[in-house]
1. Taking 4.2 as the value of distance in nm of label points 7 Å out along Cα→Cβ at positions 101 and 133 derived from one of the structures shown (P, Q), identify that structure.
2. Tell me which of P, Q gives 37 when you compute relative contact order in percent (Cα under 8 Å, 6 or more apart).
3. Quick check for you: by distance in nm of label points 7 Å out along Cα→Cβ at positions 69 and 149, which of P, Q is greatest?
4. Of the structures labelled P, Q, one was used to calculate mean count of other Cβ atoms within 10 Å over residues 93-100, giving 23.1. Name it.
5. Given -24000 as the derived value for helix-only ellipticity at 222 nm (-39500 (n - 2.57) for each DSSP H run of 4 or more, over all residues; to 500), which of the supplied structures P, Q does it correspond to?
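Since every read-out is calculated from the coordinates, none of them should be taken as a lab result. Bear in mind the structure is a predicted one, so any value in this text is a computation, not a measurement. Cβ atoms are built from the backbone, for glycine too; each structure is taken alone.
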Structure P
Amino acid sequence: MKRLSLILAPALLTASPALAHLNPGEHGSFAAGFTHPVFGADHVLAMVSVGLWAALLGGRAIWMLPVSFVAAMCAGFVMALAGLALPFVEPAILASVMVLGVAVALAARVPAGLGAAVVAVFALFHGFAHGTEIGGATALSYLGGFTIATALLHAAGLALGLALTRWLSPALTRALGAAVAALGVTLAMG
């Protein structure tokens, strides 16, 4: 045991802190913002689910759900930067994964406006989390990075949902929703 301590001591003394996201000082604010939603399973699952649900709803929901998510996410980001309080941020983010996954799994048929409102409420929490984790990043570049990444994740979910629904079976899209909801439960328990 003493020998192991002698080996590990120098490593522990020289190790740099682990970063869950890119360091803006090393990689730039845009890159830090762009990778922020991509490195978090909770963010990826919720954002892809927005696209999947929009694909199942069709019509105006195809653009309304992603646009309302991005807009509300930006508002949540600004709230965090302004120093406003928003309770239950992490539980709400985990709830977004489960609720959006269930909405896809059940192919919940709601008016586009209601679907947009649901995703906007959850997006507020996602944006707030981005704002509280900005670190040393420049706000506008960071915002641009995570906004573009979010839009791309929505587009990926939408493209996947449309392809599965139109060319294979809506049941496959619904199965993905069930998997997302199950992963959300797993994340919440972890």
Structure Q
Amino acid sequence: MSATIITKKTIAKSFKNIMMTTPIQQISIRQIMDDANIRRQTFYDHFYDKYQLTTWIYEQDFKEYIQDYINYDPVDKIMVRFLNYLKDNHTFYQNALSYHDQNAFEETMRNHFFELSKEILMIEFKKNNTTVSQDEFHALAHFISFALVGIIIDWIDQDCDQDVDSLVTEIMICIERMSR
């Protein structure tokens, strides 16, 4: 792993630790870097501001828990892995979801789930030997991504009370029915 990635991950870890108790709007770069025990200027060598850092964290999480597995694992396994990660970090993500301005988590999540939804639909259509127009395909992917994000946000807001496996089962039933 390169020194740049290690530094970014160290900064991100400190930021996430602080977000466990402090809303994103109240966190300063100085707090993050003091927690990371790294000089403040180093932050600006890697990120423009805390919102860019936030987006980087989201991007890394999606890559690590979804994107890296999309061509290797079944979608339900990917969803279980990702939801378990969100559950393990639900305080951070509850805090992240309370922020609705620049680089909001919900927007980033929706963009990633749109891409994931397209992948899921391609897999399901191939499995079911289904053909749809490009417009229908994009409309379905758009609808599924909004539905997934809404379901996951509700689940996080409710302290991840529903069992991950049962939530994934419900999600997969809906996706399979829509892709026929």
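1. Value 4.2 for distance in nm of label points 7 Å out along Cα→Cβ at positions 101 and 133 corresponds to Q out of P, Q.
2. Here the read-out was taken from P.
3. Q
4. P
5. Computing helix-only ellipticity at 222 nm (-39500 (n - 2.57) for each DSSP H run of 4 or more, over all residues; to 500) on every structure in P, Q gives -24000 only for Q.
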